[in-house]
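Participant: Quick heads-up: structures coming right below.
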Structure P
Amino acid sequence: MIGLGLRQLQDALNRKADRIQHEFVGLSEELEELGSKLLEAEQADRPSLRERQQEVREQQMQIANDVNVWRERARNVIQQRGSGALRAYLEELASLEDEQVQAAAKHALYLIDAPEDELAALADKASVRKVTTPAGRLIERARTEYDLRTGDPATRMRTAVEFSNRPGISQDDAALEEIEAAMEDPDPLVREIAALTTVQLLRFRSLRLADLDASHLAVQRLAKINHMAAIPVLIEVLDNPRTGFVTREGESAEDDNGRSRMVALLRLVEWHTPDAQYTLRGLQFDRDSHIVKAAKRALELFPGDWTGRLPKPHR
């Protein structure tokens, strides 16, 4: 039972990091708006706009650091050596000014001290309790609901989009892993809904996360999906250069998503569709010289019309 309590505490800490990270998205939108205003502003108005830009960037840096702190706290939950160190760490977390984290930390402390018979009773209750996750319910619907099992793929796509738009679901690692696992299901319609939904969940992470390390991981996972629904999202990634933060030696630093865009570009070459070719042709004036060179080389290697995947698709 203590293992379950520690996992719940980790979830609470990661949710805290997610809530802070949402603030970064709003600031990114403000930065884009300020950039547009600067292009149109009178000379006299530009200093104040640039000053606000700097303030927003500093706020983003602080948010990125805060997110790293909460993520690190979550990782440290299972890295304590010995019961004494674990108890001291849980007591430290229980003193933090976050109600959900406090409650989870106090519950974990309670489980450490609970007598064996009480832990056994709690374990019995947990074993008989049927836990149905949102991802599990979606997969079950794919097996049983008539609308999702017809020949019209639009219903399955709409369901995938609706699921991914649930508050917080796109950053729920457990939900993503459960949906990803269903891409290996024996039922082809379950596999399709799982692929469509995974693409939509990874789309948010690929295009919106301020943490570019996590965003890059999402792009890599997206590139492994052998379903054509991934192509429009890969094109979005390639067409949208953006900045965010990466963690290097424990410190946050500003960076761009060039490496993620390169992953998307190479996968689009493998998909070899007309849309992929059109996208690469539009990159000749891209601000990233590596992207320009890679796109040019791909178009030189494959000069004809792109009509379908190359042999030996990426897996």
Structure Q
Amino acid sequence: MLTKISNKINMLTKESRVLILGTLEDYLHDSINKYFIHKDYFDLNKDSLNILNESFFEQFDIIIFSFNKENFNLFQKELKKIPEKSICLICDDIYLDFKSYLNSSFAVLLKPVSEESFLNKIYSLLSTYELEKHLKTKERIINKYKDETINDKIDDFLDKYSDEIIFINNDLNENLERLKDLDMSKEVFSDISISLIKLTKVIQKNKNLSHLSILFTEFSQFLDSLEIEKVEPSRYNAFDYLTTIIEDLILYIDELFIYRLFKDVTLFEDSMSNNIKYFEAQLLGLNVNEEKDNLEFF
């Protein structure tokens, strides 16, 4: 389970700032150092409590309190409020006194705390921020395209195939992460090929999307037949374009099946077709204009 949470948490901690107040056990301290780039440590004493206020806390995405009897008594005298984005680690001998703060913080953990529980709470808090950003993005996109009349006509199709398409997109996301981890194996290309075929079978059922099926079928065949050992190492950077193509496809699927926004298929098809041709040419060393500006990623 720890392996799974560590794989997920990396995506959320890269830009996050964490403030640690008090002393963490060595293994929890190591976890913070492992997953966070931006972190600040303070002892909980009179000097540090003098600078702790709401404005100071606003600089951070997560605040971790590690309380013992001594520093908690000091905290109670100097500060009356725990920020909502706090994760509090407490010991048995302050549990009763801490009860009045239980509903103020995001999470409370009783020491000794396992690394898995600790990371799960961090992941949960950061996920709420990610959800908020997702909802704001969704709101902006919906407002932008809400007057597109075709969006009202495609709901039945989306309702019927949304579950199936979500599974396809999840598989594409997993393989996208493998590409980003520089996994250029036959298995990855075959898995992407399978996802493209599954996607093709769905979009063929809607006349507005059916033109895309030929493009995805041909691209699927190319990836499935790709022999990585025959690609010159000097051309491996072409796989960066493949990564961006898959990202672009995932975004389009999300906009259509999650945000329910049907935009210009012809524009997307032309852009995707040009990008696929460019990727294939770069990979095989064909004679093409090699300026990256010719790419049309959204």
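Read-outs: derived from the displayed coordinates by stated rules, not from any lab. Note that the structure is predicted; figures quoted are calculated from it, not measured. Cβ atoms are built from the backbone, for glycine too; each structure is taken alone.
Participant: Comparing structures P, Q by distance in nm of label points 7 Å out along Cα→Cβ at positions 21 and 165, which one has the largest value? Walk me through the numbers before you get to the answer.
Facilitator: Numbers: P: 2.2; Q: 4.7.
With respect to distance in nm of label points 7 Å out along Cα→Cβ at positions 21 and 165, the highest-scoring structure among P, Q is Q.
Participant: Which structure, out of P, Q, was helix-only ellipticity at 222 nm (-39500 (n - 2.57) for each DSSP H run of 4 or more, over all residues; to 500) calculated from, if the result is -23000?
Facilitator: Among P, Q, the structure yielding -23000 for helix-only ellipticity at 222 nm (-39500 (n - 2.57) for each DSSP H run of 4 or more, over all residues; to 500) is P.
Participant: Quick check on the output: 18.0 is mean count of other Cβ atoms within 10 Å over residues 157-164, derived from one of P, Q. Which one produced it?
Facilitator: P
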